[in-house]
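*Asks:* Following this line, the structures themselves.
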Structure P
């Protein structure tokens, strides 16, 4: 159930623009599990094949975008994702030409025996590996020599990334491909690896414009991944939020400007405390700092005036409902938009809703005037409107960004 939920959540975000129904999401989730198993087993067999044997199972499309720069002596940064039988690429270096050199920037596995086996198999046909913890002088040198460096660009980059939309949803993305290309004069291409039959894959190469910045590179990667979304390895929590500061990315840049370009919202359910109309200032601040949010406000019928903003959606709510009804209400909120619900901000401190959110598997459950479980973060009730604004700012901005 844990992995099914994660894959379904990722898929809902990635397909939010087309808004498939629940049945279609479930069908695709099953197909993703099936293909992930097939690709994993196939990668073990592919690692034991010669390039000549493997080429019989591969279709190439757009290979000229990769071979052209290589033949002219120009390095290439290959941007790709965990998709299809991605291990085949390390076995095909010799297919790029007799003098071709290339390989991935990779992260070592925690199991040393498995890591040694993986490194041996990836390098047996001449691929060069670069440990991500060894810095980037090695990859840059290979690019300047006219080699190919592959960079998996589909995983979140944490506080070291740049903020831009990924499948429409604001995310921290690695700037490494664009940075390597700029510093070495290398070309950039994207690659998709799609299963086109039993034991057969299509490798499709597309060019990326010279001097493309991170947001443009990520957009081109999306296009490649959309060749076959069910071949993508969606088991990474790509859009994970922080339990205590769910709207913060902990990057040097504040998210406000980048958030204005997002088309898939980060979603939260909010309750407001009785007799505290100034608490609305928290919502106003969230809307200002994160233009990409959608706020579902639970309305018991006596709410103060809310901002006239389409990003705020009211849901009728009875404060006295039992737990199973509270969970049903949160599920109703979740289903009201193609993108999934991300967290709850219960400024009224409703424990029944907090427990319902926990049962739903929401990562962040925040409340005011409460303590203990299942809260992932609690706040005292602010004394005035400025206090509510500061509380909201703290959910979005780092200390440095707040000072700036």
Structure Q
């Protein structure tokens, strides 16, 4: 009896399902599969535009006050084509789909999933300004995580079951141990005890362990007396209308030494308060707006340097995100950490904070087999190609994905330093 060999269709569809199950951070974000490349195939550098909903200010009274509808979008560049190449035999193709998946697909796809997750965590850390905790010390109390959740509330993130807490292994171990004696539902604490992980739905979020959480090395100014300031009176780099993802602000250093800012560092500016995106009122007890540094800068004492920060400083209009009631010529700049600490950056986020865009790759002709599986609902696409190599008499197989990451609403995320 002839062998019932696995087909390319079965292999590619199974590979896509395995990828979906292997993703951790990526499973908790917005995903966009763009089928515009289904025929011709996507290329590195192609761009997918992901829309952001508009916002309105409104007006009081019977007089009509018409606002422009400003729908912004975030361009997502398909910047990464990642592949895993392997070889399997005709005997492997004669296996059952489950056995083939365990022996061949899962190890290969795990590498792809970890690459996608890691790239996503790098992007998320670089674009998330809100931060809680103490750099260098894993949080031991639930209040740290609840405070991060409060930032999401203040920024308008809905409580719709789509919040996630992504933690690295040692941070996870610390918080599970800290909470082991609390009076909580027996089923929930039992799950934590059995698995050594926080329950799936604890403190209003879905907890997930991910070894791809990245660490931030903060700028080191611990041996200097340097101070920094921004002139909020001149509003250089500030917006009074419209929307942008970042601002270029001039920071001046004083006293002695250099002010060192690394990409990913977080700063606040005195008198620049964060506001709720809907009511545009300062939230909490007048919380200062956090800004993440987008590119490294070293500012010598007595000099000024233009630094790119995110979010943009927007003082009015539909997308207002700060309130500056008392502008100052020397508003103090404070770093979240200035000791050079290396700190894992766990992330609490709503699903809409970040987006992964995936597109179809072109199917080559003249090969042993080529297949592609795409699923618009889960926002993923993968290509599998197998071809004989005459140079060394082998038949390698490659699995490819084409994707790009971008912040969609990074204000709907908060880092938890550990």
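*Asks:* Check the numbers for distance in nm of label points 7 Å out along Cα→Cβ at positions 123 and 243 across P, Q and tell me which is largest.
*Replies:* Sorting by distance in nm of label points 7 Å out along Cα→Cβ at positions 123 and 243 in descending order puts P first.
*Asks:* May I pose another question? Quick check: 28 is what I get for relative contact order in percent (Cα under 8 Å, 6 or more apart), calculated from one of P, Q. Which structure matches?
*Replies:* Derived from the structure labelled Q.
*Asks:* So semi-axes √(5λ) of the Cα gyration tensor in Å, computed for just one structure, reads 43, 26, 22; which one of P, Q is that?
*Replies:* Computing semi-axes √(5λ) of the Cα gyration tensor in Å on every structure in P, Q gives 43, 26, 22 only for Q.
*Asks:* Taking log10 I(q)/I(0) by the Debye sum over Cα atoms at q = 0.21 Å⁻¹, for residues 283-378 alone from the coordinates of each of P, Q, which one would give -1.43?
*Replies:* The read-out comes from structure Q.
*Asks:* Match the computed value -5500 of helix-only ellipticity at 222 nm (-39500 (n - 2.57) for each DSSP H run of 4 or more, over all residues; to 500) to one of the structures P, Q, and report its label.
*Replies:* It must be structure Q, since only it matches.
*Asks:* Computing distance in nm of label points 7 Å out along Cα→Cβ at positions 107 and 259 for each of P, Q, which one ends up highest?
*Replies:* Once distance in nm of label points 7 Å out along Cα→Cβ at positions 107 and 259 is tallied for P, Q, the winner is Q.
All of the numbers you see were taken from the coordinates with simple rules; none came from a lab. Owing to the predicted nature of the structure, the values given are computational and were not obtained by experimental measurement. Cβ atoms are built from the backbone, for glycine too; each structure is taken alone.
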